[in-house]
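Read the figures in this text as sums done on the coordinates, not as results from a lab. What you see is a predicted model, and the numbers here were worked out from it, not measured in a lab. Cβ atoms are built from the backbone, for glycine too; each structure is taken alone.
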Structure I
Amino acid sequence: MIAALPAFAYDEAFSRNLGWVTRAEQRRLSASRIAIAGLGGVGGLHLLALARLGIGSFSLAEMDVFELANFNRQAGAMCSTIGLEKLRVMAGQAHDINPDIDLREFPEGIDEGNLDRFLDGVHLYVDSLDFFAFPARRAVFAACRRRRIPAITAAPLGMSAALLCFHPDGMSFEEYFRLEAQTPHEQALRLLIGLAPSHLHASYLADRSAVDLASRRGPSTGMACQLCAGIAATEALKILLGRGTVRWAPRGLQFDAYTGRLSRTWLPWGNANPLQRFRLAVARRMLGL
């Protein structure tokens, strides 16, 4: 005979968070809504880490399905899920962690037509869009600023995580990256170099031919995605609970597990910074752009 499963109880399920958060703070996390656009490499892991933190509500956007090339890094990618919708699979995992969780699902992805619904009632946006989804990313960050929603991005680069947090009253995503009126190749380069000015991951790239911005292709690791999820969930906790130090843009950080190095970055004027403009010029030459 199969034993009956115990009834779900939020307080018990997340009781081991207590100590690092108070009971009152855990209730605030339960009452918080986080929006995540993209449930692939980092997005699925963000959702699971935040669900285990006890976040009670999410707005989730994803229109893709799992495929074999996702296996090295994506939480929901398995033989049993090939061809299945990422949103459906990851929503199921989140419900398995917290059956009472409130999920608003956007299987059509996000665009100007549904951004207001996607961000309605949201306390924090966690960016997990595909690296090359430039128009969608710019639109979401701009909408977050208009609606005064803090937004964070944790990018998996090599075997590292690069973090940037954008406050509604601070430097904006567009002011930092300066993507407007740039070609897709230049936008990719500005996003890549802007995310990690220290470029800690560059020293151990074993095959430069794997980086092809023109074909929208680049290498990735599951380790970097896992690091991103832990760092992003920690920043989410600090922002939602209003405690701890948050390094808002133009400040950021990159931790590289391969080299064991941590870099706290500060980039006044973002990609318009003179040193950053030099880095971009060097990167253009290296990549033949």
Structure II
Amino acid sequence: MAEKFDELHSGGGADSVRWLYGEYSRQDLMEMEPECLRALFRERIHHTIEVEIYPILVGDKEATPIFGTQAQLCWDIWQERGFGVEDPDMQWGKEYLDLAARIRAGEEVSIDEPLPVAFNPEEMETVRKLIWERRSIRDWVPDKPVPPEMIEQILEAGRAAPNGCNLNVVRFVVIDDPEEMKMVWSDIPTPANRCTVIVILYDKRIYEVVGHDRLVPHNMLLDAAAAGDHMCLMAHALGLGAVWLTCTDKTAARFKKKYELPDYIEQAMHLAVGWPSIASIKSLRMPLKDMMLTRGGK
């Protein structure tokens, strides 16, 4: 299976896009839902250029004559259908397309991006403070709403979270109305007028179009969890209190019906965010040695 996966992700030509369980013709791409075509473009950038280009640049691998042409076809059809290319994800892909085209033309290329640099002690102290002082807050100041600009910063933190193959399956719904919060409310005893709820969902179509629904369907929930973690950290950094909550099948179905969400949108979890009124006792973890099952070389 691994060999077939690698072969299909590096193969294909300029007139079709091959994926693990089939092939998309030019006509298929012309008729594909825009959100799916855009995701397919990012996935093709990732698997057929991004993960291939680094071994090529260091001389461990040779580029094929069709290197990057699948992603280029998605880009061309995206533009042919009249869609814009100004958004960050499209421009990210365009950088890789340009590099792939230059490599196919026989040029020597390099990626002029800075390597990670260790934080200085002051920066590292801030990182430690954020990671180890963040806690779940379940009680908030009544009738003190979280400003929209803070909610925006929290959402942006979720948008920045890592996600599999840059597929961007995570979606958000922000709820300020206490009555509507009842659709996703769980075991928090605090009245709903003391917080804002951010529901984190995912778009199943994206995984279906690239075959990940058969290969790694659990990654959708992992992406949602990564977004939730980033958002809780940002809330803490802003002086807010957040708590991560899950949903039952019953509450998720009720939420989907209320908002008339399509079948391909699924709820993963939600956050409650507000101004802390009482600081919880920070939960502590058992020692790392007790969490290690094994360690290489030991």
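Computing distance in nm of label points 7 Å out along Cα→Cβ at positions 60 and 220 across structures I, II gives 1.7 for structure I.
One of I, II was used to calculate mean count of other Cβ atoms within 10 Å over residues 44-51, giving 25.8; which? Numbers along the way, then the final one.
Working: I: 25.8; II: 23.0.
Source structure: I.
From I, II, which structure was P(r) over Cα pairs in 5 Å bins from 0, in percent, for residues 20-155 alone = 2, 11, 21, 23, 21, 13, 7, 2, 0 calculated on? Label of the originating structure: I.
Give the label, chosen from I, II, of the structure having the highest value of distance in nm of label points 7 Å out along Cα→Cβ at positions 28 and 276.
II
In this comparison of I, II, the computed figure 15.9 for mean count of other Cβ atoms within 10 Å over residues 148-155 is attributed to II. When FRET efficiency 1/(1 + (r/R0)^6) of positions 52 and 140 (r between Cβ atoms, R0 = 30 Å, to 0.05) is computed for each of I, II, which one produces 0.80? It was calculated from structure I.
Assuming 16.4 is mean projected area of the Cα convex hull in nm² as calculated from a single structure, say which of I, II it is. Among I, II, the structure yielding 16.4 for mean projected area of the Cα convex hull in nm² is I. Quick check: -10500 is what I get for helix-only ellipticity at 222 nm (-39500 (n - 2.57) for each DSSP H run of 4 or more, over all residues; to 500), calculated from one of I, II. Which structure matches? Structure I accounts for this read-out.
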